[in-house]
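Colleague: The structures come next, written out as structure tokens.
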Structure P
Amino acid sequence: MNRTLLYLSIFGIFALFCCKPKPQITFESIVTEEFRPSYHFTPESGWMNDPNGLIYLDGEYHLFYQHYPDSTVWGPMHWGHAVSTDLINWESLPIALYPDSLGYIFSGSAVLDAENSSGLGTAETPPMVAIFTYHNAEEANTSSSTFQSQAIAISLDKGRSWEKYEGNPVLPNPGIRDFRDPKVSQITNPDGSRSWIMTLAVLDQINFYSSTDLKNWTLLSEFGKNTGAHGGVWECPDLLPFKTPAGESKWVLLVSINPGGPQNGSATQYFIGDFVNGRFSPDDTMIRWLDYGPDNYAGVTWSNLPTAQNRTLFIGWMSNWLYANVVPTTTWRSAMTVPRELSLFDVDGTLLLKSAPADELEKLRSEEYEVDKQTSELPSEAVEITANVNSDSFSITFSNELGESLVLSKENGLVSIDRRNAGKSDFQRDFAAMHSAPMSWEAKDIRIFLDASSIELFVNDGELVMTSILFPNSPWKSVTFSENLNSLKIYNLKK
């Protein structure tokens, strides 16, 4: 082969592998019902709010949730139920717990009683135990202060059927109107014994109880009466052990509050400290928020995760009590956030809680598009976008053919989501708003999860998170990036 032909052959091979045209993005709708998310969990029909009873067992992630099957507005609470093997694809199962003569079934948790400490199973078949709040609605409309109490139910078939304990309630109400949302976990005591700890929301504080058998509970301590945000009632707590980046042991206490969040309405605050001898002591009195958007509430974590996973896995209710009952969906109401992994990180000597997308979400990615211009089309309603930030500010604008827009930005130390022109908003006067969060440290990268009626923004893999629902009158078709964003990628997300 002569030299000219050799050069032409080499150039042809180079062009084939290095210079082939980039795939064109063509929008294709994957939404089957208006505003129904593609990859976020929603009930098949009816109302949904708080996640409940999160537990992993034999390859299945269980998601129970506050559910009213007969309406799309809040009503007599049941525990809905779904399971997943991958945190992405969820199978809806029959309702797990129904209201009865003791009341509605309010929020709570679930544990595997592996040692059968309760005596409600056997050594060969340890029980799954749900711990929940009974809410007597008739008494709640009177002057009574004892209409909420804690109860348990037992499953011996991996959560497919449940039997309520005949000795309910296991923790009667001592005379406090708001006495609810038990989150139970098992800890190892200094002497090597094991005990159950119940973290309970009590009006505007947290009470810690202890038990050896899940049936008899003793008050250990109280926390929070004069600490943290107190704009509303405290709800849905969770007590979690962590290691700091330096390897020190710390505990984090999650507490949801409504109203009184940073964007009005509902939000989840957290405290970092120590839990010793049944008492929680915070490191400081700073008010910290798990998510600075308006729409992540009542989130809790999965119990019984395999040790090999070495992670703390969280999911939240993606709505806000300001407008949850009136958002413009028809056969269903509310979705859950994407699952997230919680961990501690350090900013200039201050510990904060990081909330990163769970690794399983990468399995949603189908087509990948590298973006080398400021404006790009979107492939569907369900996308993930990643980008690096090369300055201390950025801007991303989603738009549709109706002139509606959704703007994400960082400027002057504030990260913002602006949904003032993002579609339907007349159902509630405060919905159309710009929500901002302080971020004094550098934004290095961003990750965005967009679905038919929501957006979740993760800065620095979850060092700052903002979650917002929205209802565009037509799907977002294009996105425009500021020049200080690079390494842009768009992933089409399909289950």
Structure Q
Amino acid sequence: MGVEYILQTYDICKVFPGNVALQDISLGIQKASVHALVGENGAGKSTLVNIISGACPATSGYFEFEGKKVTQLTPHEAQKIGIGVVHQELNLIPEMTVAENIFLGREITGKAGKIDWNETNRKAKELLRSFDISFDEKARINTLSVAEQQMVEIIKVISMDSKLIVMDEPTAVLTGKETEQLFKLIHRLKEEGKTIIYISHRLDELKYICDMISIFRDGQLIYTGGIGERSKEEIVQMMVARKLTEQYPYAESVHGDVALKVENVCQGSFLKNISFEAHKGEILGLYGLVGAGRTELARCVMGADHKSSGTIEVDGERVQMKNPTDAIRHGVAYITESRKEFGLMLDMHVGFNTSISVLKKCLNKFRGIDRKTENSRIVNIIRELSIKTESPRKIVRELSGGNQQKVLLARYILTKPKVLIIDEPTRGVDVGAKVSIYQILNKLKEEGVSIIMISSDLPEVVGVSDRVLVMYNGAITGQFSHEELSEEAVGLCAFGNEKG
């Protein structure tokens, strides 16, 4: 018996003004399988998904879904024939409940045509229970963690009885436990005859759930084969067309004086007597599972959240940072993990997003902005960080994830910080862009900047850091030099075992 395909694409091309996004893509997705799509940002994965889900039309070519030819369809039509997409950018309404979001646009009505809320909540509760979800169907979305919201998004698509489900970076915001829960869900869906297209930059996780893999590069399909037929190094090399002999480039450095000293910092009953030092010219990794207190600690240091006790010194001087503006004035900058929600102004251009942090330094004698000075700073930092943009006037939303992260880095590098705290520096960023970001951090380290890198990516923390602090339940459970670092030792501390 031959292979049965749920989806087959034939010579699909997509051309945008000045850019060939997809070139002659012919690909088969087997029924009841998990098929990975990998490639750098801008390689064409999302464009292909947008075409098959009705978000944008192909310039030429067509696809067949369950044997029926499709040249163009709308998102609603795609949903009707059984194609569902779990987008990386969550598509939920924060003020509505879990149940309301799951059945939005498919409201359950009674005889009088009114929404039957009891039945809506009952069905939502049934769905949550069937997937071992612990939160309440009546909870508002804005009270859930990002990981919990991601699970709502997945269940919403599953509830539509989709035959083909596209998952775009589904584990980017999930903890190890939540990722395991998702993998069990994917295995269950596959056993039920569903097909999954799985897009991810986390190559290590693909072997646990995927049957097939397709590699995209520069709008072309480079390779399709079984998940076990190529090593991780071979996959990376095909993705970027260059050999990445070191995925986590570590640069040795001589640590300087203490740049930041945190002593006995507490926040209510959560952060418990946190003390550490960060030196000039080092990357200090801060690792822990979600809920360990890493981001809360950073926000306390920055003055974004109030600490209940403890002291902070910058360059040996005790400082009071009541808000992030105070922190920047003292030479401490913080790059948020939620770059799209709290970091970037997505609908403003690259130049504005980078220069906004230093506009005061661009004033002329009439207290107006000296555009020549401002533009010079923007052009130089774009060149320095190799930000791929046609112009400083390009809207940030239109950039890849890696280049958006570089724009945010550029903003705070321009402030010339003594201490740079960066939270999840490579979340949602492709392999090539990750290496580029590590190289930027290494260059800052060489220039004497003290970098505190918060990350839930264990190989990243072990590979890039000079030292690592591990947190569990609001306390530090271990500290490791670069020579002592191993994933096993750091992982043990992250689960509450104090370093011996």
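Colleague: If distance in nm of label points 7 Å out along Cα→Cβ at positions 69 and 221 is calculated from each of P, Q, which structure is the one that comes out at 4.3?
Modeller: The read-out was computed on structure P.
Colleague: Looking just at distance in nm of label points 7 Å out along Cα→Cβ at positions 269 and 293, which of the labels P, Q belongs to the structure with the highest value?
Modeller: Looking at the calculated values, the largest one is P.
Colleague: Kindly point out which one of P, Q the value -1000 was derived from, the read-out being helix-only ellipticity at 222 nm (-39500 (n - 2.57) for each DSSP H run of 4 or more, over all residues; to 500).
Modeller: Only structure P yields this read-out.
Colleague: Compute mean count of other Cβ atoms within 10 Å over residues 213-220 for each of P, Q and report the one that scores greatest.
Modeller: The structure with the largest value is Q.
Rule-based calculations on the coordinates, nothing more; no lab input. Every value quoted in this text rests on a predicted model; they were computed, and no experiment measured them. Cβ atoms are built from the backbone, for glycine too; each structure is taken alone.
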